[in-house]
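Novice: Before anything else, here is the set of structures, which you'll find just below.
Just so it is clear, none of the values below were taken in a lab; they were calculated from the coordinates. Because the structure is a prediction, the values reported are computed rather than measured. Cβ atoms are built from the backbone, for glycine too; each structure is taken alone.
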Structure I
Amino acid sequence: MIVLQKLADVKAVAQGGYPQAERCRLSIGHSEVLTNDPNVVAAINISGNFSFQPCSHGDFLGAILGKGIAREKLGDIILQGEKGAHVLIVPELVDFLMSTLDKVANVSVSCTQIPLLALEYEPPRTQSFKTVEASLRVDALASAGFKISRSKLVNLISNGDVRVNWTTVTKNGTTLKTGDIVSVSGKGRLKIGEINSTKKGKFSVELIRYL
């Protein structure tokens, strides 16, 4: 996405429905057209009596996929405890899901569309720490942030399992900056915080790990 935004008159916007969204849709277009975040994600509230049969993320996902909806058409699923869940989905499938989804596991449910501002989610828990590195390369900072070897991180990049700002990274030497979000499949996410230069020419970097 960063590369696209460097092109003349091109803007890229990632939208997942709420600030901490892991699954986002990327809209690309001329800067004068994408003046605001495009409305490419919709939200559905799935409600039912889950008091006696709590359902997991997998239960909701399985019920939705069972209706023939492809996984790439779905965003995050935000569990709401006994009340059900909020689901992010492409707008063109809202009516279909609301008219076909009537059960999650053995619980009868009803679906209603809600505005994105009505989404209920908890602020993420984070842990901050600092590392001193010779460079700001993604393989250096991500290996420090996720506490895995640099060689293993390089393998994850080769397998397409590392993303920066929701865009898959293909080069180990991709340079990071303050505010970048790094995601690694199976490991979670971290944010690049404040960056300062040391007297020895290295970089002191604040890493914010999402728990």
Structure II
Amino acid sequence: MSLCLLAGLVQTGCSTAAKAVDQAHISGQQRDFDKQTGILRKHMQELQARGDPLGDYYYALANSDGWIHDVTDPKAITALFEKAAAKGSMDAKILLALQVAMDEPIPGQLDDGQGPGRDLAQWERGLAQLLPLLQQQCSARRLVLDMGKPRVRHYSIAYKVWPTFRDGYYRYNSGGSRTLLRDPDRQKVWESIHRSCPIPQNEWLYE
């Protein structure tokens, strides 16, 4: 056998072995992900079985986040939140109001930076809905994997709003120009809600 052919076989063997190792690693990661999200799903389903609207909210948010793929159409996902809100979920009501303010296609997106769209009337409508809700419940919950482990995470929703009043946002004028708007007084209102919002930590979920 020529040295060239032998070298080719060795290289091919190493490549095949490396691919097998990579596939095994990916497969192991997928199994672990499925196991951990299974714990999240079990927690959600137990709440639903008890008739707790929090379970319906978690189901809506899981579809919005994409770790459950039962529903993918934005309008249908929004309808899931509306269903949970109608059953009494304050978390769902909060994220629906936030969706209006931020002009987002679906509620949720809690890890994304958000701000008002071009329609400032919609921004104001959303904030008018959101403010009284946050005065009752200042945070929204989310099922997440934190360092690969399942937990309930709480988000201070006013933090999505007050930096906008501090940093400024644009009003688009009819002539094509735009005006930077800031509002220190409204910043104080929303920042106060954020600063006084208790955020539970270490709410881990187990099998």
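Novice: When volume of the Cα convex hull per residue in Å³ is calculated for each of the structures I, II, which structure yields the highest value? Walk me through the numbers on the way to the answer.
Specialist: Details: I: 143; II: 206.
Across I, II, volume of the Cα convex hull per residue in Å³ peaks for II.
Novice: Taking 0.35 as the value of FRET efficiency 1/(1 + (r/R0)^6) of positions 76 and 124 (r between Cβ atoms, R0 = 25 Å, to 0.05) derived from one of the structures shown (I, II), identify that structure. Kindly include the intermediate steps, with their values, before the conclusion.
Specialist: Working: I: 1.00; II: 0.35.
Working through the options, I get structure II.
Novice: A further question follows. Compute mean count of other Cβ atoms within 10 Å over residues 92-99 for each of I, II and report the one that scores greatest.
Specialist: Working: I: 14.5; II: 24.9.
When mean count of other Cβ atoms within 10 Å over residues 92-99 is computed for each of I, II, structure II gives the biggest number.
Novice: Something else now. Computing mean count of other Cβ atoms within 10 Å over residues 44-51 gives 18.0 for which of I, II? Could the numbers behind the result be given before it?
Specialist: Numbers: I: 18.0; II: 13.2.
Derived from the structure labelled I.
Novice: If you don't mind, another one. Out of I, II, which structure matches -19500 when helix-only ellipticity at 222 nm (-39500 (n - 2.57) for each DSSP H run of 4 or more, over all residues; to 500) is calculated? Don't skip to the answer; put the middle values down first.
Specialist: Numbers: I: -5000; II: -19500.
This value belongs to structure II.
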